[in-house]
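Below: a set of structures, written as structure tokens.
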Structure 1
Amino acid sequence: MSPTEIVALLIALVIGITVHEFAHAAAAVWLGDSLPERQGRLTLSPAAHLDLMGSLMFLVGGFGWGKPVQYNPYALRASARIGPAIVSAAGPLSNIILAVFVALGVRVFIFGLEIVDLPTQVVGTILYLLVFFIYYNLILSFFNLIPVFPLDGFTILQGLLPAGLADLLEMTRPYGFFILLLMLFAGGNVMGVLLYRPVFALMGLLVGIEF
């Protein structure tokens, strides 16, 4: 990784995970559970949300995690399945929204270049940082949408499935970590379909870059 890409990754890591976990906390509080707020998670301070090991794994292995937001599903103003699904969906959705806003910033920046003349190297560095920020936030979002425990997609899918199928999905919970490892290290085609294909497609829509 180039120094510029490392900087982009660090910025995306800090902001992306912070916004992601804050969104979980905000959704739980919005649905009536005060536990995240009492635990200091209803904040945009990175110190409240970053996990040391999860951050290191993001840098070393390309995937990682923040501190999980704790909440009481029985305190939510929703059913025991729909409530957690909403809380879980808030995290990945927040990263997509963040990517969209930054993409709008890219469009404005490119438009502004017609008015303000900047050195080519400066323009290239800024665009590189912004585009990779978008990319890493989309990776964080779509990776968490994979329906394997402990990712958000597992709880989201449980909330959407009929009760019988949700119970069958629950049976995979103890094996989620091993399924995820298998997908990461031996399932290139699976990750391509579930992760990279939608990320690249959305990147094309947001910033006009084809992959």
Structure 2
Amino acid sequence: MFLDEPREDPAVAALYRGDLDEDGFVMNLTRLWAWRPDVARAFGELRQALGAHTTLTPRERAVIVCATVSSLGDSYCALAWGRRLAEDSDAGTAAAVLGSGEPEALTAREKALAAWARQVVRSPNATKASDVEHLRAAGLSEREVFEATALAAFRVAFSTVNDALGARPDWQLAAAAPEPVRAVVSYGREPASAPEVAPE
């Protein structure tokens, strides 16, 4: 990243420990957000609150995020969420969404959500009432439309901080992503290199 890593203190250590407990390594983006652990926690809690009380399915949320980050050109979240979408569908479907495609495997709701997320990213001031009507026609409630929009907007904010300050996708994320996902994520910052193993 473009900033130096902050000096470790109890708040920073707690943030790092969360990554170690969940993922087994400290993510590059966590080292960036460690400049304000309080903001990192608050923003994480806000996103968790949105997901905890939504009727959007985990797969639908993954579709929204993948469509959002592919429109932004954010490789970090594309690799992380591409893997999640692949687990909820298949690698080809995830790769197609990350490549701005519209795979047949998506439901009508998912296709509408992907198109909406891309529109929210590219030109939020150009949306029309008819666009929201299209979401209703696909079976989305008023609340779900709000939640999908908030989810896309929160991801834009998160990705913007990471990308603008040079956080590179972790090599572990790239290694864990299915090959079709890795192949299609040719945009954004390149993943960090895995450390070389010294010969014994």
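Structures 1, 2 were shown, and mean count of other Cβ atoms within 10 Å over residues 75-82 at 26.6 was computed from 2.
Can you tell which of 1, 2 yields 59, 37, 27 when Cα extents along the principal axes in Å is derived from it? Answer by label: 2. Identify the structure, out of 1, 2, from whose coordinates relative contact order in percent (Cα under 8 Å, 6 or more apart) was calculated to give 21. It traces back to 1.
Values in this text are rule-based calculations from the coordinates and carry no lab data. Owing to the predicted nature of the structure, the values given are computational and were not obtained by experimental measurement. Cβ atoms are built from the backbone, for glycine too; each structure is taken alone.
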